[in-house]
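Laboratory data are not the source of any read-out in this text; all were calculated from the coordinates shown. A quick note: this is a predicted structure, and the numbers were derived from the prediction, not measured. Cβ atoms are built from the backbone, for glycine too; each structure is taken alone.
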Structure 1
Amino acid sequence: MSIGSLRCHVYYFSQKFKQIIGQTVRSFIIRTRIERAEHLLHYTGMRVTEAAEALGYNSLHFFSRQFKKYTGKIPSKIR
């Protein structure tokens, strides 16, 4: 398989995903991570930094911005 055909497949997958799910793959992944973070913060004793790290965020600031963008809340208020 060549790189060119791989790109075509990725493009096709992305288009079909958006058509079926109603959002881009990237948006779906971010939303899923933020929902998981919300669950971790609400139902466990995890601190915000621990939840962010557990979900693969290297920057607490970036995590907090995305969290607020998707939930309308500040992560520390969930805990």
Structure 2
Amino acid sequence: MHWPEFILFASDALRYTIAGAALLCLSALSVWGEKRRARRKHPDAVGLMPWRDIGVVSTFAGLALLAFGIVGLIKG
């Protein structure tokens, strides 16, 4: 697989920042999934995905990676 040059030659801090932003996007997607699950027409038609748990874990991990990445980018 061919990686773009800005990712291939990026520092670890930038990679942490990108991964943290991706996890926060996953967290936003899980909020949407949880809202959709809560407003379903048929209460007995439960879904398979634990959106609340995915949201909590991805938010925590995303914020931690984003914090480490930003600190690394500031320090240089």
At a computed 14.0 (mean count of other Cβ atoms within 10 Å over residues 39-46), which of 1, 2: 1
task: Work out relative contact order in percent (Cα under 8 Å, 6 or more apart) for each of structures 1, 2, then name the structure with the largest result.
output: 2
task: Check the numbers for FRET efficiency 1/(1 + (r/R0)^6) of positions 15 and 55 (r between Cβ atoms, R0 = 30 Å, to 0.05) across 1, 2 and tell me which is largest.
output: 2
field: Origin of the derived value 31, 14, 10 (semi-axes √(5λ) of the Cα gyration tensor in Å; candidates 1, 2)
entry: 1
